[in-house]
Structure P
Amino acid sequence: MMRSRDATELVTLAALWGGSFLFMRLGAAEFGAVALVFVRVAGACLFLLPLLAWRGEAAALRHHWRPLLLMGLLNTALPFTLFTLAALALNAGVLGIFNATVPLWGALIAWAWLNDKPGAWRLAGLAIGFAGVLGLAAGKASFQAGNHGISPAAGIAASLAATLCYGFAANYTKKRLTGVPPLAVAAGSQLSATLFTAMPAWWLWPAQPPGAVAWTSAAVLALACTGIAYILYFRLVAHVGPAQAMTVTYLIPVFAIAWGALFLGETLTLTMVVGCVVILAGTSLASGFIGPRPR
């Protein structure tokens with residue numbers, strides 16, 4: 001059973017990861033997607049790498065640099081950039097709801113790649129979850145570009161591509177990085193993402209210097225929503241196990257919606273509520289969080 005301290009850390013983690021969509025929205029317009037992601041991952045490196053060295057686990061970066069390099073691309077550089085692009089067109093709550101589809105993609109990829117065939121209940125969950133995605137997308141999928149040249153339809157496509165990356169990365173971690181210290185995976189992926197985004201960020205660095213709000217948002221994304229969040233997540237994995245730690249997925253949309261409404265005046269619509277409930281119900285079934293247990 002989860003202790004009160006673990007439950008507090010779980011809620012805190014959900015608040016941080018749900019808040020990441022708010023800070024993406026606040027920083028993306030002035031930085032641009034790639035530059036903001038570079039500042040985020042480089043800042044997270046400055047936080048995580050000394051901690052990794054202090055724990056005596058830095059050698060894992062050298063021993064596993066090839067899979068960590070790919071993890072940095074698939075689990076950080078690409079999805080962070082795609083979600084930040086989407087933040088130019090979609091509100092924080094919608095981004096948080098689409099983020100909840102990660103277990104759906106993970107289950108599909110495990111089926112196709114690792115031959116982890118889902119049972120009838122999990123298949124039903126996949127169908128329900130993706131039906132929720134289609135319903136929510138249908139209500140948002142305007143092709144009219146907004147102020148930053150990104151249409152809501154493009155934002156939806158970018159969000160789903162980001163969660164597809166996360167789903168693949170989760171299965172790749174299981175296949176290639178089992179047994180590697182979790183903090184080494186976190187720090188190594190951030191370092192790899194920094195290398196991948198450094199040159200594009202230099203090329204696309206904004207001509208107009210970002211303001212204080214944008215820089216503050218980038219700093220919070222780096223230190224709180226990435227660095228501290230990783231530490232909390234891996235503490236939870238150690239204390240309650242990966243299955244219970246992943247229940248954070250179901251809380252993130254709640255905080256994303258709440259932060260967006262509180263700080264950006266975003267409106268919660270009936271379509272968002274229904275879409276969120278359907279996606280989370282499907283995700284819960286597809287991931288085995290609810291439904292009959294194997295005997």
Structure Q
Amino acid sequence: MKPRDGTELVALAALWGAAFLFMRVAAPEFGPLALAAVRVGGASLMLLPLLAWHRQGAALARHWKPIAVVGLINSALPFSLYSYAALSISAGLSSIFNATAPLFGAIVAAFWLQERLTLSRVAGLVIGFAGVGWLAWDSAGANADAIDVPGAVAACLGGAMLYGFSASYAKKRLAGVPPMAVAAGSQLTATLLLAGPAAALWPASLPSAAAWYAALALALLCTGIALIIYFRLIAHVGASNAVSVTFLIPAFAVLWGVIFLGEMPTARMLAGCAVILLGTALVTGVLRLPERAAARGLQ
């Protein structure tokens with residue numbers, strides 16, 4: 001990985017980590033569905049002109065059905081779920097549960113794409129979900145005025161599960177489709193899907209300027225620009241290297257929460273994060289069990 005690629009990887013982690021901060025600020029005033037709609041709508045306004053600039057509109061037209069599915073399972077639903085979670089748990093804790101997406105992705109890929117589950121990956125799944133279970137029983141990171149902590153945890157895990165499924169779906173149905181067509185088309189589809197529910201549940205009181213700034217930053221920086229950086233990384237260093245951003249996102253989410261919201265992580269929360277990331281590292285191949293140990297384990 002070249003220095004520029006490493007810089008972009010850190011920038012992407014900082015942006016996606018900040019997404020949890022902005023959701024914590026904006027979700028209480030917008031509500032989960034309205035905020036998710038603003039997020040994908042703003043991202044669409046940024047990405048569609050770029051799609052036209054790159055002359056990839058024809059690719060979107062040819063593959064609109066699978067792209068629409070990606071818009072549902074990779075944007076509309078998980079963005080709404082994480083916005084709901086932001087009402088009750090901290091930005092850092094949400095990001096830690098979000099880091100389980102590769103764990104769910106490995107399970108989906110094993111059953112759907114017939115990808116082999118090595119001993120390292122199985123060990124990673126066990127370790128990672130053990131960390132999830134540990135944190136799920138802990139109320140650390142809950143807001144003082146938390147609405148539904150168990151529901152928030154379930155929403156985060158549901159969003160991570162959707163991200164994991166989306167990765168396998170895109171690999172199977174959208175291989176070879178230009179990334180900009182997928183990015184712009186999925187955000188446009190998500191906007192259309194959320195428009196009706198968001199209009200019906202639009203807040204009665206106009207959100208404050210701070211909430212609007214957070215929502216726009218979420219749309220333009222954490223979604224539009226972040227997707228451009230992400231696809232650049234995939235093109236330059238490959239998907240396996242780009243996915244390593246997963247390990248940096250919780251660090252930035254916790255950092256932004258401490259600096260801007262005064263959210264202090266607990267020792268249990270940090271320990272659970274370490275366990276989950278260890279499991280994720282084994283699942284994604286960043287870490288591997290020694291071959292001899294693996295061979296003995298299979299005997």
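Of note:
- Source structure of the calculated read-out (FRET efficiency 1/(1 + (r/R0)^6) of positions 44 and 260 (r between Cβ atoms, R0 = 30 Å, to 0.05), 0.85) within P, Q: P.
- Which entry (P, Q) yields the derived value 22.0 for mean count of other Cβ atoms within 10 Å over residues 188-195: Q
- Read-out distance in nm of label points 7 Å out along Cα→Cβ at positions 4 and 124, computed value 3.8, structure in P, Q: P
- Answer label among P, Q for the case where distance in nm of label points 7 Å out along Cα→Cβ at positions 100 and 156, calculated from the coordinates, equals 0.9: Q
Any read-out appearing in this document is the output of simple, stated calculations on the displayed coordinates, not a laboratory observation. Just so it is clear, the structure is predicted and the values come from calculations on it, not from any experiment. Cβ atoms are built from the backbone, for glycine too; each structure is taken alone.
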